[in-house]
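Have a look at these structures, which come just after this line.
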Structure 1
Amino acid sequence: MRALLLINPAATSANRRTTDVLVRALGAAIELTVEETRHRGHATALAATAREKGFDVVAVLGGDGTINEAVNGMMGGEHPSPALIVLPGGSANVFARSLGLPNDPVEATGAVLEAIREGRRRTLGLGLAVWEDGALGDGAEPAGGPGHDRRYFTFCAGLGYDAEVIRAVEGLRGAGYKASPSRYVNTTLRHYLITDRHRPALRLERPRQPAVEGLFLAIVSNTSPWTYVGGRPINPTPWAGFDTGLDLLGLRKMGIVTMFGLTRQIIAEPVGLPRGRNLVQLHDEEEFTLVARRPAAFQLDGDYLGERERVTFRSVPAALQVLV
């Protein structure tokens, strides 16, 4: 089995000692080539090269953003897509934890080695976002039609409020601050206080269905949980899963009572489907589109990708094999 291991040296857990341990452990089990990513989008290019060269596996030691880049490089083209190995190296590691992997990279490597020995693989569906030409996000690929761009996502997407929070946190990280759970919570609260809660910005469109107007917030999920705050899962779309289509939670109001009620429900255990008259919910959808009244912040897998006015989200069943 030929594998390319992509290491993001800036990842939270990618210190030299841990990296050396993982490389030795994996290298004893499979034929391993190691590359470090040097800039945004580099993992996409490296993974695409691995696909073209016929590698069996692409392994990633990094956070959700690096994994997203690698997956986009692995998909498409004339050659078969490699399988994926995930070694959590970021601050949240939502995708890895959604697969049931330990949040520690050394422990996750042990689980992966067991999967290699037993020939254990899992086939997952992905999400695909398609938008009109504009400021192209790193790693995006042609959508198969003129004037459009696209990018796959593994666990979540968003247009508007949640993407604005991610954009703000990325700005803080660029200034040298750590992307800790408390920083995400504080940034979310600050943005809530400055958000225009009187003029909804989004419209939901579905094939052969009437449009839904007046959404302030729309969370798109390919699995559950949507994210974590420390060790606590956040579940706005608890029915979402890798074996079904896409789920969505939309909000018609963002008042304090509505937000408090929703927050209480999505962090509760055991998790049930959120309830409320101001909620718009979709489950197991093949395709839908979000249209913004003005350019809105856009994110995939926690990675800010600029501003968009219209994004179509599609479910891609059985798209990716993961050794887990």
Structure 2
Amino acid sequence: MKIVFMGTPAFAVPSLQMLVEEGYEVVAVVTQPDRPQGRKKTLVPTPVKEAALSLGLPVLQPERLRRPEAVAELAAYKPDLIVTAAYGQILPKSVLELPVNGCVNVHGSLLPKYRGGAPIQRCIINGEQVTGVTLMYMAEGLDTGDMISRVEVPIGDEDTSGVLFEKLSLAGRDLLKAEMPRLATGRLQATRQDDSEATYAPNLSREDERIDWNAGSREIYNRIRGLVPFSGAFTLWNGETFKVWAAAKPDGNSTGGTSAPGTVLAVNERGVEVKTGDGVVLLTSVQPAGKKAMSAGDFSRGAAMKPGTVLG
């Protein structure tokens, strides 16, 4: 059985490695094009490309998979099965119809909940306690295909998106490994999704990253950990971006008095205490504009931020 694997971030790497280690014939790997990063705009390969090259696999990087030349290049490999994991492009009908055994996707949520491109981050931001991985057949809609199997994964109270990405990445690898012998025999009987239960997890915008100090302490805490280690959350201090990379779990014991939400109550070795809509949140890792991320303790020793400052 000839397999084409499609994926881009580190989330997809364990699944690719498993297929090779288990002896399946991966004839090609499709991933997103190298993108410029950093101030020097250096082209950086995707984690999946790096893994594929280390495994000696051919790599395809079409800018748009739906272009006829990209479809033709893929068709030349005559795949029997296409496996995707966080590839980052919607597969057109011309690609979905290529493999006789179908296209399957390792999706980082318990479908039909959290369809879309940012299910892991939004699970944490929304305060979910359980998520999981769904192995599904791909259809033309956004994560609407029939489900082959699912596995639940608990979300720890202090898990960041980075931690949860790793948990779900390994859970997805194991789920795919368990189902591959059946997938190799042909198309499986799968369960239709109940569209009435569907929720969506669109990619995060700049506004999603901004802290709303009128929200509750727990809601703000969840937003901060849901954005780590990727974009980070931010607020404004003196009109400039002030990033927040970590916060202590709120204990619910402090109300913060009558100060307005966003008011800095204290800056010390423990962190930066900020009034929220229902109490206080303690920021423990921050990044002022133009500087590197630092512990709140280091920030407090040279900070111009004083109690009474209002963040926005």
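What follows draws every value from the coordinates through simple rules; no lab data is involved. Worth saying up front: this structure is predicted, and the values here are computed from it rather than measured. Cβ atoms are built from the backbone, for glycine too; each structure is taken alone.
Odds and ends about this structure:
- Which of 1, 2 yields 1.8 [distance in nm of label points 7 Å out along Cα→Cβ at positions 287 and 303, calculated]: 2
- Source structure of the calculated read-out (semi-axes √(5λ) of the Cα gyration tensor in Å, for residues 87-214 alone, 27, 17, 12) within 1, 2: 2.
- log10 I(q)/I(0) by the Debye sum over Cα atoms at q = 0.16, 0.18, 0.20 Å⁻¹, for residues 31-126 alone from the coordinates reads -0.85, -1.03, -1.17; which among 1, 2: 2
- Structures 1, 2, by mean count of other Cβ atoms within 10 Å over residues 207-214: label with the highest value: 2
- For the set 1, 2, ranking by distance in nm of label points 7 Å out along Cα→Cβ at positions 103 and 263 places 2 highest.
- Ranking 1, 2 by distance in nm of label points 7 Å out along Cα→Cβ at positions 23 and 231, the structure that comes out highest: 2
- When mean projected area of the Cα convex hull in nm² is calculated for each of structures 1, 2, structure 2 gives the greatest result.
- Structure (1, 2) behind the derived value 20 of relative contact order in percent (Cα under 8 Å, 6 or more apart): 1
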